[in-house]
1. Out of P, Q, which structure matches 11 when relative contact order in percent (Cα under 8 Å, 6 or more apart) is calculated?
2. When you work out FRET efficiency 1/(1 + (r/R0)^6) of positions 147 and 251 (r between Cβ atoms, R0 = 30 Å, to 0.05) for each of the structures P, Q, which one comes out largest?
3. Work out the source of 0.65 here, i.e. which of P, Q gives that when FRET efficiency 1/(1 + (r/R0)^6) of positions 331 and 427 (r between Cβ atoms, R0 = 41 Å, to 0.05) is computed.
4. If distance in nm of label points 7 Å out along Cα→Cβ at positions 187 and 419 computes to 5.5, which of P, Q did it come from?
5. If mean count of other Cβ atoms within 10 Å over residues 91-98 comes out at 25.2 when worked out from the coordinates, which of P, Q was used?
6. Of the structures labelled P, Q, which one yields -0.17, -0.89 when log10 I(q)/I(0) by the Debye sum over Cα atoms at q = 0.05, 0.11 Å⁻¹ is computed from its coordinates?
7. Compute FRET efficiency 1/(1 + (r/R0)^6) of positions 19 and 363 (r between Cβ atoms, R0 = 30 Å, to 0.05) for each of P, Q and report the one that scores greatest.
Structure P
Amino acid sequence: MFKAILEEYKSTCTEEVLAEKGDLIKKYYHDVEYDAVRDAILNESKRLDGRKLNEIRPIWSEVNYIPSAHGSAVFTRGETQSLTTVTLGSKMDEQMIDGAMFKGENRFMLHYNFPPYSTGEARPLRGLGRREVGHGNLAMRSLKKVLPPDGDNPYTLRIVSDILESNGSSSMATVCAGSLALMDAGVRTKATCSGIAMGMISDGKGKFKVLSDILGDEDHLGDMDFKVTGTKNGICACQMDLKVKGLPYEVLEEALAQAREGRLHIIGEMEKTLAHSNADYKSHAPRIIELVIARDFIGAIIGPQGKIIQEIQRETKTTISIEEKNDRGYVQIFAADKNALDAALARVNAIVAIPEVGGTYTGKVKNIQTFGAFVEFMPGKDGLLHISEISYARLNSMDGVLKEGDTIQVKLIEVDERTGKFRLSAKALLPKPEGYVEPASNGSRPEGPRGPQRDRPQGGGGRPPRRD
């Protein structure tokens with residue numbers, strides 16, 4: 001509208017006048033425009049697009065806008081539109097920070113892109129400027145407040161907001177689209193988060209008007225750009241730009257109250273699209289599970305030179321990371337689908353599980369001896385399956401009974417308190433034959449690799465018995 005008025009005036013001027021006084025025409029026109037817009041708002045409460053001072057532009061939103069993304073949403077308010085995507089990553093995707101005041105990892109990243117075409121400009125894509133960095137940081141701080149605790153969210157999160165069109169407060173559109181995209185991805189956010197940009201026009205003598213959801217021109221010609229984000233229960237972040245010297249408390253109070261009214265209206269419109277986080281992640285989203293284990297088991301999972309953990313990752317096509325904190329081990333398993341995750345989880349659980357007497361296990365025969373077999377019933381844990389515990393029938397030899405590599409169901413019947421060795425039984429899982437009578441027990445232990453115990457003659461004061 002303003003450009004049309006300016007072009008109409010220029011059309012009445014000669015080329016000589018435009019060449020000589022073109023810059024002055026722009027300057028004087030801007031001064032007239034500045035005074036006219038401010039006077040209409042202050043004295044007549046008329047805004048450039050005809051809205052009331054506290055009226056929000058029409059809102060439209062949609063989730064799952066890009067089905068192939070882990071989460072996505074498009075949010076449109078007036079002539080401002082943000083297309084936002086969410087990507088779920090593992091611990092390996094954390095951002096490493098090595099700064100002057102902080103060193104560590106960041107699990108939540110937000111990238112804010114403001115391409116030239118969003119404002120109708122045709123210019124090359126350049127690196128980020130201060131505006132993009134500041135607005136992206138404001139949106140990141142806002143959404144970070146509603147993220148679930150780390151214990152409820154094992155993912156590294158990356159949000160990318162692409163501004164497709166901009167006429168006022170694209171950073172607040174990023175907050176709204178980001179909140180919807182997180183919920184669409186299945187992230188259990190604490191609440192819906194929205195944002196609004198507030199403006200102000202004042203005459204410097206105490207008269208002022210507060211504007212909700214300002215346009216780009218109202219920001220340019222106004223005295224304040226006050227961005228407020230939050231949920232129904234409170235404020236998450238804020239940012240203020242002022243063109244006047246100081247701000248009376250009553251102005252701030254009215255701006256905050258009017259901003260809350262606008263935020264609640266925007267949240268209501270957003271919840272018409274999606275009110276709560278999806279019950280589950282997308283079917284194509286990667287899966288993560290975290291385990292807390294005793295520190296002593298960390299080496300067992302890794303194995304010599306990383307052999308065991310590499311084998312699990314290779315065979316299950318998963319990514320496993322282990323971190324030691326506070327004398328505990330934190331294991332994170334990252335998989336492309338649930339079946340792979342379950343397979344890796346079962347193998348890790350088998351390593352860290354503590355054998356329980358009375359428990360039933362599927363074991364593999366590792367070694368055959370004359371007195372029985374050694375069976376690996378849990379990863380890295382072998383037990384003795386004595387020949388007398390294989391079957392209810394009396395076995396005189398191990399020939400043809402079992403062979404190395406056989407799979408057998410066994411029950412853990414004893415753990416030696418002194419040595420920590422395991423005794424297994426297969427017959428304890430078999431039905432007893434009819435009329436079977438347990439052999440009398442004389443309290444002696446089963447025959448082991450040293451053979452049966454021999455009764456020694458009692459010494460009676462003579463010479464000791466001869467030793468073989």
Structure Q
Amino acid sequence: MDEDLDIIVIGGGAGGGTLAALCAAAGKRVLLAERGEAITAPDSVDRAGASRLHDEASTLIQKQPYDDRTIQVNGTSSRLYMGGILGGGTSVYGGALLRPSPADFSPGKYYGTRIPREIHEWPVSFEAFEPYLKAAERLYRVVTDPSTDNGLPLAEINEKLMKSAWKSGLNPYRLPLAIDSSKCLRCDNCAGFVCPTGARSSSSQLLQQSSARGDSLTLKTHCEADRLDRGANGRLNGVWLRSRKDSSRRLYRAKRYVLSAGAIGSSALLIKSGFDHPLIGRNYMKHYSPIAIGVFARSTGASQTFVKQVGYSDYYFGTKDLPEKMGIVQSLPAPGPLMMSKSGMKLVPRWMLNILRSRMLPLVGIVEDLPDPENRVSLDDSGSIRLRHQFSDYDHERGAEMTRHMSRLLKKTGAFHCVTGLAPSQEHVAHQCGTIRFGTSEHHAVADPECRLFGQPDLFVADGSFMPNSSGVGPSLTIIANAIRVAEIVVSEV
């Protein structure tokens with residue numbers, strides 16, 4: 001048993017990787033266990049090299065950078081699009097890091113009786129949380145003003161999209177991207193793929209930089225947390241870590257432990273370890289994300305360059321016809337031919353799919369789905385993860401309204417046809433959150449306002465599990481900001 005540690009972090013994604021790097025930089029002895037491998041971007045790569053690294057078959061069909069577990073989702077066994085390498089989701093995301101609205105911290109004002117009274121307010125105010133959002137933007141080098149030299153040039157189709165939005169009375173903006181324009185190759189494939197040059201910031205980079213500085217950070221990749229060993233005194237005896245290379249197991253002990261294996265993985269580990277709080281694993285959320293694809297008569301450039309650049313929040317609090325809180329709209333990269341084929345176009349020839357891809361521009365809505373205790377993570381008799389999730393009629397209603405507005409804007413931008421009624425498959429879990437939510441009382445939350453589990457003073461959560469509601473933007477920046485906040489607390493205690 002290794003006892004010479006201050007902090008053990010389980011999972012190297014947005015939360016865990018950030019927290020581990022910051023704690024190690026503060027002089028603490030940190031061990032980070034990551035079940036995936038570490039993939040480092042080469043020092044330099046040309047577009048031909050990027051093409052090889054952006055192989056659609058190996059990345060999105062074979063899912064090589066994604067979690068290799070088979071998980072039962074609504075009764076069907078699947079491998080999920082869930083980051084499975086060091087860096088977790090930040091190694092395969094599209095680089096957009098958006099701040100939540102202050103309104104997201106007071107969801108009761110907008111959802112009333114649709115959500116429990118106990119989560120009408122976050123236990124931390126937006127004003128107290130905002131400094132950590134700013135710190136997260138600095139740490140991940142988010143370009144909040146893309147008009148500067150640090151911003152990526154705006155694709156021509158996005159210029160047209162923004163002009164059409166302005167004429168329609170909307171307020172479009174360029175997405176805040178954690179992408180270094182000096183390294184970026186403007187790949188047409190970005191979201192879903194490992195960045196070939198390291199231009200896109202990730203928690204993996206923070207960890208590698210920490211190791212290069214000589215911080216007291218031990219990275220154990222291909223290493224899975226099997227079980228948290230619970231003591232009789234309200235503290236942990238340690239965590240059993242298993243090598244995925246030779247199946248050897250070893251108990252590691254530290255002063256503090258941090259769960260950051262994702263809302264699915266962290267809650268599953270708690271259940272496996274015998275934690276019995278009735279809310280563990282429940283209220284799983286992932287956003288309802290309707291997609292509208294505009295098809296244009298001429299090339300949009302979507303098959304040649306980076307187009308995930310534009311967003312607008314005009315429907316964050318609903319529309320005139322449906323004044324219900326919704327979320328944002330943002331542009332997406334065009335899917336590749338293999339993904340189009342997988343999504344129901346198997347009979348369309350490859351050459352036709354390539355032409356279609358070159359003439360499309362997708363938009364996606366990020367609609368806040370509400371917590372439902374029946375949407376949950378659990379384990380079957382063999383210990384394998386089961387996931388149950390269904391969107392509500394309320395989600396579908398708001399998504400349909402947002403889709404109508406997305407379609408209208410695409411047509412005003414010049415699309416002669418708009419494909420709607422699309423949504424990511426149940427394999428997509430990029431925005432997972434909610435299964436170990438924090439709050440002021442153990443009667444309605446699993447963790448306290450510091451993200452420390454009630455009744456377990458040495459155990460924290462630092463991934464999207466802590467969120468009481470999913471908010472109207474992707475959760476990555478919120479997770480990073482909270483990890484910075486939790487890192488301060490943990491460092492002060494060891």
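1. P
2. On the way: P: 0.40; Q: 0.05.
Going through P, Q one by one, FRET efficiency 1/(1 + (r/R0)^6) of positions 147 and 251 (r between Cβ atoms, R0 = 30 Å, to 0.05) peaks for structure P.
3. P
4. Among P, Q, the structure yielding 5.5 for distance in nm of label points 7 Å out along Cα→Cβ at positions 187 and 419 is P.
5. Checking each candidate, the match is Q.
6. Details: P: -0.39, -0.98; Q: -0.17, -0.89.
Clearly, the read-out refers to Q.
7. Numbers: P: 0.00; Q: 0.35.
Top value of FRET efficiency 1/(1 + (r/R0)^6) of positions 19 and 363 (r between Cβ atoms, R0 = 30 Å, to 0.05), among P, Q, belongs to structure Q.
Taken together, the values in this text are just the output of simple stated rules run on the coordinates, not laboratory data. No experiment lies behind these values; they were computed from the predicted model shown. Cβ atoms are built from the backbone, for glycine too; each structure is taken alone.
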